[in-house]
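Each structure below appears as structure tokens.
Just so you know, all these numbers are worked out from the coordinates, no wet-lab data involved. The structure displayed is predicted, hence computed values, not measured ones. Cβ atoms are built from the backbone, for glycine too; each structure is taken alone.
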Structure I
Amino acid sequence: MYLRNERQAMSQHAQGMVFIHSAPKAVTPHVEWSIGRALGEPVRIEWTEQSVLPGALRGELFWTGKTGSGADISSALVGWQTIRFEVTEEPQAGLEGYRWAYTPTLGMFSSQVDWAGNLLVNEFKLRAALEAAGSNALELQREMRKLLGQSWDDELEVFRRAGMNAPVVWLQRIG
């Protein structure tokens, strides 16, 4: 039964978002090509100026593909070390979703997410954080922030806010 469900899950289609928070203009065609290669079809992103970083562009893309495509997209984008991005893969029946975030200064962060978009931290990571902190409450707080990707959120927030004036794309789920 487990193998059947696993095979069934692997054949499911997934969807998510790619947020390119900043990319040098010269790199944007390569970013589109990398995402398209990961998805197995060409993609086109509508690029706009990134006001936080002069000379940089930002863009968003709704994607659909096979389960695990979010990881494929993230892996393809991480090679472009001058960009900042987030990729999400929405949860589906029997599977949690994922979120990946990348900045040139921090590298990659990834975490499972639930249906509401909350990050999920497993028991082993929590135990390791408790062990590392010992009885030091400030150290425990630092460890918890690491587990939640707080440094990535802190660095990306200014880029996210700059994108709030971006065109809104309304998605409609059918079925």
Structure II
Amino acid sequence: MEHKKNRLGRVLVLTGNGKGKSSSAIGMAFRAAGWGMKVCVIQFIKGAWPTGEEKAAKMFDNLEWHALGDGFTWKTENPEGDRRKSREIWDFCRQKAMSGAFDLVVFDEINMALGFDWLTSEEVVHFIKQERPQSLHVVMTGRNAPQALMDAADTVTEMVEIKHAFNAGIKACKGVEF
């Protein structure tokens, strides 16, 4: 395995309105864990229900999983509470990333927090460019990634929805959506 001090970490942004942003990020987390790398997944929105990914993560002793959100919502009923919660999660993200304990971190749905102005793109870009350990890989997901974040990333992928079962009234399916 490549030694940390010789590695230049990558910053990846997965965005767009299509399905698969979190799934792709979690696939990268499992891939890195499979190679023996230390991984930390931190979820901003999800957290109110159990997922197959979280269950699978427990099979790895080198993968930490933190579902810290209050559950998925498009319409908040408590914007100040959401802002406060996002700030707490962001502080936790920075603490984990700066600890030196991880090779790859996933900030799942951070773009949602940025899109609702619960966090600022300036502080996240500052972290990526100025504070992040050089060897650390960072994967950030969520719709509507701000341009500044995409500009700061090494790789940006946009998931485009062509068709989604939900639009036909088909509910989320265990093993496919969660």
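Taking 38 as the value of relative contact order in percent (Cα under 8 Å, 6 or more apart) derived from one of the structures shown (I, II), identify that structure. Mind showing how you got there, number by number?
Numbers: I: 21; II: 38.
Matching structure: II.
Who wins on distance in nm of label points 7 Å out along Cα→Cβ at positions 41 and 137 among I, II, i.e. which is largest?
I
Given structures I, II, which gives the highest value for FRET efficiency 1/(1 + (r/R0)^6) of positions 81 and 153 (r between Cβ atoms, R0 = 35 Å, to 0.05)?
Greatest value across I, II: structure I.
From which structure (I, II) was helix-only ellipticity at 222 nm (-39500 (n - 2.57) for each DSSP H run of 4 or more, over all residues; to 500) calculated, if the value obtained is -9500?
Label of the originating structure: II.
Can you say which of I, II returns 5, 20, 26, 23, 15, 8, 3, 0 when P(r) over Cα pairs in 5 Å bins from 0, in percent, for residues 49-88 alone is computed?
On the way: I: 5, 20, 26, 23, 15, 8, 3, 0; II: 5, 18, 24, 16, 14, 13, 7, 2.
Derived from I, not from the others.
Hey, volume of the Cα convex hull per residue in Å³ derived from one of I, II reads 140; which structure?
It traces back to I.
Name the one structure among I, II that FRET efficiency 1/(1 + (r/R0)^6) of positions 57 and 97 (r between Cβ atoms, R0 = 30 Å, to 0.05) of 0.95 was derived from.
On the way: I: 0.65; II: 0.95.
It was calculated from structure II.
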